[in-house]
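Okay, got some structures for you below.
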Structure P
Amino acid sequence: MYYQAILQITQALKTLEVLLDKAQRYADEKNFDINVLMEGRLAPDMKPLVYQIQSACDYVKAGAAWLSGQKPPVHEDSEQTIDEVRARIQKTVDFAQSVTADQYANASEQKVKLSWAPGKVIEGQVYLFQVTIPNVYFHICMVYAILRQNGVNVGKMDFLGQIDFVNA
């Protein structure tokens, strides 16, 4: 279950590439620097698009790491350009895909400490379903919404990403 769940959110993270590709085409068509979108936000008190991508990546890598008994790799939050966030996404995907199904054998017994809840721990299954998955999708949704609000032609199928159909 843990391996499959991490595969799913890793696939969701990969959909950011599709969204960024569309954003790049839009910027090229409208003749503006794509990197201005990195600071896009839906509300003045909201974190910008670059932060949303960094956070989605952080929750994927942390989920893969903590649930497999590892410490998450450190990725500095220094990205400012589309190329830098693309590299961040790829590093995260590479790490998450490097964790094998066997490494999640004790995932439900893992105790995860959260920086925002000092002195408390959360068990693996609760961490996956109440922290990791919702946060990954929240931040990916925010990227989608920021791009859409800025005129990028993204739709539901772009958000859903690749669907592996089989013959009927």
Structure Q
Amino acid sequence: MKEIILVRHAKSDWGTEFLKDVDRHLNERGYRDAYFLSKWYNETKHKPDLILSSTGIRALSTALLFARTMELEMKNFQLEKKIYEASVETLLSIITKQNDSKKTIMLFGHNPSITNLCNKLSDDLFFDDIPTCGIISYSFNVEKWSEVSSKKGKLNYYQFPKDFKIKD
């Protein structure tokens, strides 16, 4: 059994016009949501074997907050440049090439690819738009990551900041 947990980065700051998109950081709400959801995750779910994060600053910041909250060893944290602006096919390729010794992988990325990947992995629930700091988990009844494929995932859970009525 394999589990993939997809996390869209928390809310980013659009206030600095000279920044490249990849360098946009989290805004106040983004930090608040990431702190809250990482604490929720740590208290209710199991620690992933590996975190894969986009090199986009907003995704990386979100992933690092989760890793720190979970006290995840940094040997189990990897940056993956291809996640930034990835197609669904690229994300699926990244997932299917992971080491089979890892049972649970948490991937931090961006929309629209996170939403599109969710809709490709399973028919259990269609998502119009995964919100910032949204967490979605799928299980696959496989032994190898290379066996993960379209529509074979079973939705375990999803959690969004609005479910906790976190106010701006």
Structure R
Amino acid sequence: MRAELRQRISLKNPLHFLALGFGSGLASKAPGTFGTLAAVPLVWICSEYLSFNIYLTLVLLSSLLGIWICGRTADDMQVHDDSSIVWDEVVGMLITMIAVPLSWQTMLVGFVLFRFFDIVKPWPISYLDKHVHGGFGIMADDVLAGAFALICMHLGLYFNWL
């Protein structure tokens, strides 16, 4: 992250702390991957200790609040969608693992699938990434990437590939 951007944000600010994925977005290389990695313990804990309905509620609230969190942080940084803003990756990973039985194998496959869809951005993810702006735009492409990965995960479970 460029020094002038780093001066505009603070991990002491709760919005910045969340938007930067608990600080993982400050990684000098592959901040999106580090943001997704930061989501893994959160996914594991939530999947193990929350009921399905509470997990879904958490995902919905995290997505909706993410619009504000990411938009506000982007405004504070004075950059549309800086790569250090990774709350969208955290939410995308939470979406990927909805109702998926947890094991290190399913977590690994979910991680790889989500990163694939987030990086490659097949249509309509690429459309959202290019044409939707603000906090909603920051969140939308990763929510959809998470949904694509979720579908793949459940297809893999249905066909006993996982």
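Summary table
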item: Answer label among P, Q, R for the case where semi-axes √(5λ) of the Cα gyration tensor in Å, calculated from the coordinates, equals 26, 16, 14; result: R
item: Structure (P, Q, R) behind the derived value 26 of relative contact order in percent (Cα under 8 Å, 6 or more apart); result: R
item: Computed -17500 for helix-only ellipticity at 222 nm (-39500 (n - 2.57) for each DSSP H run of 4 or more, over all residues; to 500) - originating structure among P, Q, R; result: P
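No lab work stands behind these numbers, since they all come straight from the coordinates. It should be emphasised that the depicted structure is a prediction, and the values quoted were computed from it without experimental measurement.
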